[in-house]
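Below you'll find the structures, each written out as structure tokens.
What follows draws every value from the coordinates through simple rules; no lab data is involved. What you see is a predicted model; the values in this text were computed from it and never measured. Cβ atoms are built from the backbone, for glycine too; each structure is taken alone.
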Structure I
């Protein structure tokens with residue numbers, strides 16, 4: 001498994017990967033449970049609206065690998081914890097070959113992760129499962145995305161090793 005840099009505080013160009021951004025999100029205490037912010041159209045991370053969907057991540061399961069050619073992802077995890085791994089394989093990128101780890105979820109890691117096009121990503125739930133919300137800037141188009149199996153030798157990362165650590 002390649003070297004993985006972990007990030008937990010908000011920053012731009014995480015790990016030197018251009019366009020990969022992490023921002024804090026607000027929670028408003030309210031009777032009956034908090035109100036959780038995700039994204040506003042005036043956020044510097046917002047690039048447009050295509051669709052919003054939720055991905056349920058079962059305990060011990062990995063959802064990997066995926067790469068979009070045009071779509072930008074905005075990920076937040078309102079329930080549970082998720083480890084997200086991002087790999088930069090872009091030939092024109094100074095960060096080519098870098099792996100980055102970001103943990104998202106509540107209560108301590110409620111943040112917004114922006115994944116720009118052409119980066120590989122995958123994720124797994126930590127603990128009892130999670131729900132990941134994605135606000136994508138274009139509607140789903142199966143023609144603009146690629147998938148690889150979680151154990152693909154094309155990426156320098158082992159989900160098996162990650163889950164067993």
Structure II
């Protein structure tokens with residue numbers, strides 16, 4: 001076998017053209033080593049181009065994963081805030097209802113003190129139940145937000161594995 005030519009090949013379009021020229025020259029001059037080197041240079045240029053395309057696709061997937069993670073985080077934050085607002089509204093409504101109940105109880109106190117106290121206790125229990133429900137809803141929303149954040153972190157980790165350079 002002939003000694004291997006260690007000449008460096010350039011990539012890209014120039015490398016592909018140079019490789020094709022070497023291949024043709026090797027075939028015309030009946031120099032198999034030169035023709036083989038030309039084919040290798042073309043294959044190297046093709047591989048370089050494919051690698052660049054794959055890197056661009058990986059960057060696109062990373063950008064899409066980042067966008068999806070942001071969407072998930074935004075949705076989780078929106079849901080958490082909605083739950084917080086709803087809980088605050090429920091608390092205000094409960095306080096308002098409790099205040100109205102107390103006013104009614106005071107107005108009726110002169111007529112039937114024991115009936116008014118029973119009614120006030122029932123309203124307080126209802127207000128407490130509403131507050132418990134709001135707290136339970138807030139807890140569920142916080143768990144959901146946590147789960148969504150974990151999924152976003154996992155998506156980012158998968159994106160980092162796909163493109164460890166972060167390009």
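A few remarks follow.
- A value of -32500 for helix-only ellipticity at 222 nm (-39500 (n - 2.57) for each DSSP H run of 4 or more, over all residues; to 500), calculated from one of I, II, originates in structure II.
- Origin of the derived value 10, 18, 13, 12, 11, 9, 8, 6, 5, 4, 3, 1, 0 (P(r) over Cα pairs in 10 Å bins from 0, in percent; candidates I, II): II
- For 0.00 (FRET efficiency 1/(1 + (r/R0)^6) of positions 19 and 99 (r between Cβ atoms, R0 = 41 Å, to 0.05), calculated) the corresponding structure among I, II: II
- Calculating distance in nm of label points 7 Å out along Cα→Cβ at positions 27 and 83 for structures I, II picks out II as the one with the greatest value.
- Winner on relative contact order in percent (Cα under 8 Å, 6 or more apart) once structures I, II are ranked, highest first: I
- Per mean count of other Cβ atoms within 10 Å over residues 35-42, the highest-valued of structures I, II: II
- Origin of the derived value 0.50 (FRET efficiency 1/(1 + (r/R0)^6) of positions 91 and 107 (r between Cβ atoms, R0 = 25 Å, to 0.05); candidates I, II): II
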